[in-house]
Structure I
């Protein structure tokens, strides 16, 4: 660095309604170096429970600069001079008796070191920050974790290490499985979001990056700037690492694994039904496998950023944290069985998307477990005439339904739209040959679908292009809801975009299921995604596959339909979360005709979790 590491820790007890300490240093114990944190705490000499966040987006970058449109929509009580994207607001929480510690992740903002987000090494540094917060003179010794997205995903990993003082966590829309939830959906590289996220929100805030202050992207690095060659040498680029590593047993992915059962602190996992391409699965599976005695799963709807700050949800956060960090349990979170462990929001009707006020029409219902014990797992069979029916077909002759697969060339990143079969798709620029859809009859009675979905298909690939012998089948499946009026019902996605009910993916060469694994369930098949699991895909061979779709919820009105879509690539609803890497999904590997086979040996079905009415007490 141009200058040596310095201690520029500043304390301001006059300018704000709380005491503001900037750039306090936390020494990293398992390796050399330090992490710099900001502290916001109530004025006075009392001891307070502490909320800690640890992440890459810059502890000093003002929310209004990071995402001005989102900041403008926050409730006034959630805005302060130190508001920051996806983290608890210091103004609100210090008024309510909490200290807030916000850390710059190692290698980012004002924290020196190698930028290697989501790694074991950076989680170990987070561990040190938690223990440091518990040991401070102004701390009660109890630490809680609260934050959205990255600031939620990092909670799972550090909680599994069980740092001293950690008393409760609230991972709000945060993945818990780096490989399956984020990087490789069904083994397929989810490259576009990683590139967008990395370029905008990570390397732009790297420690030593010049020009940040001029761009209103936080202050310049205390020790000065690094040149581009030094910056590149001082970071692990997730675009490169994820492109170069395909399997969970490779060192890159294996180094990020942990056992969810080691999470034993009280847990409130908040999952958004609309997060169908990044966080939803992680919140559900994190809750399911955590070893905590007191654990709760709450479902929400709405855009990714705003519900966290809305009054109703903040009251839930505060009530839960008060119970375990202050001993002030007004609702009974700490009493076994007092608070229902699962709280579901029911998506009934067409209220539009990206409309928080309209979505308040959705009702809530408590449940005693997840998945819901009274679930009736019901197969809906695919037929060659493109229907989807709960009645098992009889005497279907050998036949197949086919669609084109192209893969990607270096300059081909287009989005494929949905097929129109009696219902209007969102977009009209699509190739009818590159997907196929199966539709239910209109619902006769109100029907609820809530839980995990598995699709069982029998697939093959046929060469169609001279000189190309396809060696892979990438399966992209989507479940859509069409109203009785024939209009597709869209829901609020991560960025406020319209999304369908849910999606699923599978790379056919990674079809192997480990039924002996403790996490294998009939309604959620377990795949290891190891390098040793790769199976051949040979043209003409028929392969039975089970495809995991992410969990979902919908209450179907009479007359409405479900549409199951099978495609060779991303379809409507993906936005930034597309799978378009020209090497991972190359034209040479995928181009051909994909087939779904029917006949006496080939049953194809989608198992839906149908929920009967809850028995009256």
Structure II
């Protein structure tokens, strides 16, 4: 099961015993509806994530009113799309095969066809079940292969039966909830130019218990290089699959990952849609990768080849290695000629800053950088700071830029220093950040040079080796907050999200690399945001300009957070911090409330993100 950042709940106490007594009393003495729901929610929290998810599932299952609404909506569709569900079958236990077929026949959306292809199964009961299903429902088509071809060839045989404009992939031992195809059809009707659709998913065990929900973000090209973030339920425009050449033999085990990468190359990100609903139940059996990826090691190798070939088709030289949690790790090829990077460090030259600067200069292997140290004249004149600057006088890679300005404005200081920069790339770095991986800057620059990338952020840890920054999630706390805060170093986090390169809406400027030309074109940091969220604002403007924001855990640094200038919400800066919050809400409320890389079903509570909303 994927490790998550979860709120830990207290052991049974007087409070919980009282709650339990109240719930038992509710059987005899009616409580107000809101009160009872609140008690149920508290007990679900006490029992942990599986109980909370079960309660959430119960609320999501379509009841009579929702079913009637769906029927009316489908009846009102002027041109409802036909969806062909492709189901390759081979020696599947009839118990699970029957459940899979039954889940299609139970769909509330009636405009589907089920394309079954049996890969020369030797079990008579399997073929008998398939033949009977095709005879009972005219929407079910069946192809019986004469010889074994494995899953790619078998799925292509099912594809050859399809007549729908869109095809959906379903394994023969998995299930769809009854409203799955309705939500897919609704997405197609709302976005007629869509080429690929994917949904959230969960697992289902042999007893029918649903667990381990995977609530995904929208299409994430960088994350696709670390895992199949498209996966289930995957739906493709049939003509796009045909143009890609269908599923490729030799990629068995990761054939759908390979297909998603190849189809994505033939369309545009705007035509790849995500439905933030659990529309697929992945059967977790001892012999399936739903239980453990190690069950099918050949699948990992097939996925590695799919990623390598995808990168090669884009002209990107790289190697793919095993990553944390059984995921993939891309190693981009090193450059023969590294661009000059200007590292901009605003500082007051306190003790921590001096140690961090020494570590930066001594512990970074990047061959071509300059450090622009931005220091107020008053700070530079302090005896210990002046002595330190004098000792650095022989550092050819360091330049000191002094300024006189009060009150302190973080945006203005960075803009002022950036105007002195000579590098093709700018690296904004807090003076309380120290490198862990000596090649941290190489890793960030390699990604900043990728086509369409506007900024790259790093993995930052607290000194106790827990995460301080693994990207930024919009909307948490009203504006934004860091992902996976306080998760232990080395943890994969929520479905690998703390261990994998990924596209995000924002990263912190405590350690961020971006092209200088883009920074200048956007006008730099907005000086009307002197205290907080100036990096969030910049990242949102980068994305509005059509550029991507990447975060990588392969650049690791320690961050002694806010030691130099103090936290944004410290008592002496509270007034300005609240003004910055209000200004960000005024400018970006729509974007802040709908981060495309964070699922709306997950909590925006600062302490409980990556948990399903309760």
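Every number in this text was worked out from the coordinates using simple rules, so none of it is lab data. Worth saying up front: this structure is predicted, and the values here are computed from it rather than measured. Cβ atoms are built from the backbone, for glycine too; each structure is taken alone.
Taking mean count of other Cβ atoms within 10 Å over residues 129-136 as the measure, the highest value among I, II is held by I.
Work out which structure the value -11000 belongs to, where helix-only ellipticity at 222 nm (-39500 (n - 2.57) for each DSSP H run of 4 or more, over all residues; to 500) was derived from one of I, II.
Numbers: I: -4000; II: -11000.
Among I, II, the structure yielding -11000 for helix-only ellipticity at 222 nm (-39500 (n - 2.57) for each DSSP H run of 4 or more, over all residues; to 500) is II.
In terms of Cα Rg over 2.2 N^0.38 Å, the structure with the greatest value among I, II is II.
So mean count of other Cβ atoms within 10 Å over residues 321-328, computed for just one structure, reads 16.6; which one of I, II is that? Among I, II, the structure yielding 16.6 for mean count of other Cβ atoms within 10 Å over residues 321-328 is II. Computing Cα extents along the principal axes in Å, for residues 145-232 alone gives 39, 37, 22 for which of I, II? Derived from the structure labelled I. Comparing Kirkwood radius over Cα pairs in Å, for residues 225-312 alone across structures I, II, the highest value is found for I.
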